[in-house]
1. Quick check on the output: 4.9 is distance in nm of label points 7 Å out along Cα→Cβ at positions 90 and 242, derived from one of P, Q. Which one produced it?
2. Quick one: percent of Cα pairs over 24 Å apart, for residues 42-185 alone came out at 35 when computed from one of P, Q, so which one is it?
3. Comparing P, Q, where is distance in nm of label points 7 Å out along Cα→Cβ at positions 98 and 122 highest?
4. Quick check on the output: 16 is relative contact order in percent (Cα under 8 Å, 6 or more apart), derived from one of P, Q. Which one produced it?
5. Rank structures P, Q by mean count of other Cβ atoms within 10 Å over residues 218-225 and report only the one at the top, that is, the highest.
6. Comparing structures P, Q by FRET efficiency 1/(1 + (r/R0)^6) of positions 170 and 338 (r between Cβ atoms, R0 = 25 Å, to 0.05), which one has the largest value?
7. For which of P, Q does Rg and Dmax of the Cα atoms in Å, calculated from the coordinates, equal 24.8, 80?
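Values in this text are rule-based calculations from the coordinates and carry no lab data. Small disclaimer: the values here were computed from a predicted structure and weren't measured. Cβ atoms are built from the backbone, for glycine too; each structure is taken alone.
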Structure P
Amino acid sequence: MTSLSVSHLFVNFGDREVISDLSLDLAEGEIASLLGPSGCGKTTLLRAIAGLIQPSAGTIRFGSQLVGVSSVVLPPSKRKTGYVPQQGALFPHLSVAKNISFGLDREQYSQSEISQIAAEMISLIGMSGLEDRMPYQLSGGQQMRVALARALAIKPKLILLDEPFAALDAAFRDELRTEVIGLLRSLGSTALLVTHDREEALVSSDRVILMRGGQVAQSGTPEEVYEAPNSAETAASTGDVLTLPALKSALGVIDYPLSISKSSSADGQSGYVVIRPEEIRVSKEIGNGQEGVLKHIDYYGHDAMLTIDLTRSSTIIRARVAGPAEFTVGQKVYLEHVGPVRYFSHR
């Protein structure tokens, strides 16, 4: 396995700039997620790292080895990256064993060695006895396991996964994701995972890289990007948010609809605060925060989202509480903000 360094990367498709001055670093053995909306450049970045797309400018290094610049240094076949595309993309005319062994160099390995590697990979993914099955005879989860085994069989320096779990149903997706990430960690793999799923990014990764408009908007541990976002947009990328108007005085007092301290200055700096719904404590007891009226309850089983109209400011607040919610629509409730105050000025 190896570290990864991408420096000042640009990728253009004709006149359209898809990746713009992007830099990122992964340590050896680190698992990172690329998280962002459709069209932000996640898959393009993955393909550029694999050598499938030629950058317009910038460099890509595996450890100390320069593998990519505006003129390709190493072709994809020489980079030793394991690439797992969406849907797995197995060869329909090849068996499980032959799919797994497809990328092995016939000049480097004998046929008996290739068979042994395939058998080891099949055992690793828990599919012993299914080596002769064809892709159409496998479930979606089994196909994805085979695609991962094919990527791992070449002993790659880097594993690249492009939304590998997106097509699976929710319950099985979580189970397979846990299994695959556990396998990568046990092997000490350096891996980069593309996903639209913010929960998947948070639970799977050592590092979450938030992308927007072909650039890295924020990068850090899951805790850092969730607890300390650098903007309302990046906060919304990793979870539900409330964006509330705020006024910051010269003394640093921040006045917003749920604040306890109030600024005495009417000419403070205008901005906004970003709050997570789970950071709002809801009570039936008078005096425990700002008064509001419960307007709606969205019940999810494990928790519930309450929509509350604040009496003082007519601000709509959404608060998450453990389910089932012990409140009724139309009831007076009292709100306290018990989390960090993330203030951002208007630019």
Structure Q
Amino acid sequence: MSPLRDKRRDTRTRRPPDGIDGNARRAGQPVSQARPRPEKRIPGRRAGALPAERLPVILEVAPGPDYALLDSGMGRKLEQYGPYRIVRPEGQAIWQPALPEAEWDGADAVFTGDTDEEGMGRWRFPRAALGETWPMRHDGIAYLGRFTSFRHVGVFPEQASHWMHMEGLVRAARRPVRVLNLFGYTGLASLVAARAGAEVTHVDASRKAVGWARENQQVARLGDRPIRWIVDDAMKFAEREARRGSRYDIVLLDPPAYGRGPKGEVWQLFEDLPALVDLCRDILTPKPLAVVLTAYSIRASFFAIHALLRDAFAGMGGTVESGELVIVEKAAGRKLSTSLFSRWVAG
């Protein structure tokens, strides 16, 4: 499919190279040849009143001690990740930088190569050679930052707004809470949920990404917390959970625009997301808390996923909140949009 909306995101929609698992595109894990999904699920329209709605909602991440967007402009962004200053491409930064060039020249790492979100490249270290990983923290949780060939560094700091919201729901429930983290990547959301007291199931199609997530669990000293680490295709896993009667109180989804599962299963967001969201409703507990969807690299507005979630949760009450995740720049206070989101929250 080729939806034609929000063309400011056009530079982020190119498919990963053949042989790379896009479900965990941030890890660059090789997989087998792609194969189509047999008998795609086509969800029917749910009966009942639509949930209440709140939009647009702009969730901001401000500069902090662990991460800060220092400056941006001319297609680049300068970020502080723990001890390191990092320069990466940023297609939306069409304005001029606020800081002098000397501040940018002092970066510890610069990503060079393909400027597409999923394009491969390499890191240049102007000041001194750096290792693949370095220690980082989020709200007291230790983990490893990581230089990857896809310009990502093992964490998406704009997701902190969702993590804080989820942690509040888990703690306020005052009962056992089960969290399913689909397309879980390197596991920060899973660690936040586990620290709050939830029982977590973390699913990603990339064995490498799940390995990194397990490593982060040990670095965070949360090895005694109940987290299941699963390498699987998100759709297949959700289908099996529905058949088994497994149920969750919170479901997190962070799908790519295009991806492949560990056995070559093809994921196309516009074709497959409606069925996966419908499945997520089927695997909720009788007293669920939330379903949170984040969408990167798509040609759409948040109205599209907002309408999808309202339809999917018809008859369940609650509220669907939708908008954008943004990072507030330290130098000039500009707000850099990173992704769209929509979340259903129980009433």
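1. On the way: P: 4.9; Q: 3.9.
Of the options listed, only P reproduces it.
2. Working: P: 35; Q: 45.
Only structure P yields this read-out.
3. Working: P: 1.3; Q: 3.5.
Top value of distance in nm of label points 7 Å out along Cα→Cβ at positions 98 and 122 goes to structure Q.
4. Values: P: 16; Q: 25.
That value comes from structure P.
5. On the way: P: 17.4; Q: 14.8.
That would be structure P.
6. Result for FRET efficiency 1/(1 + (r/R0)^6) of positions 170 and 338 (r between Cβ atoms, R0 = 25 Å, to 0.05) over P, Q: largest is Q.
7. Of the options listed, only P reproduces it.
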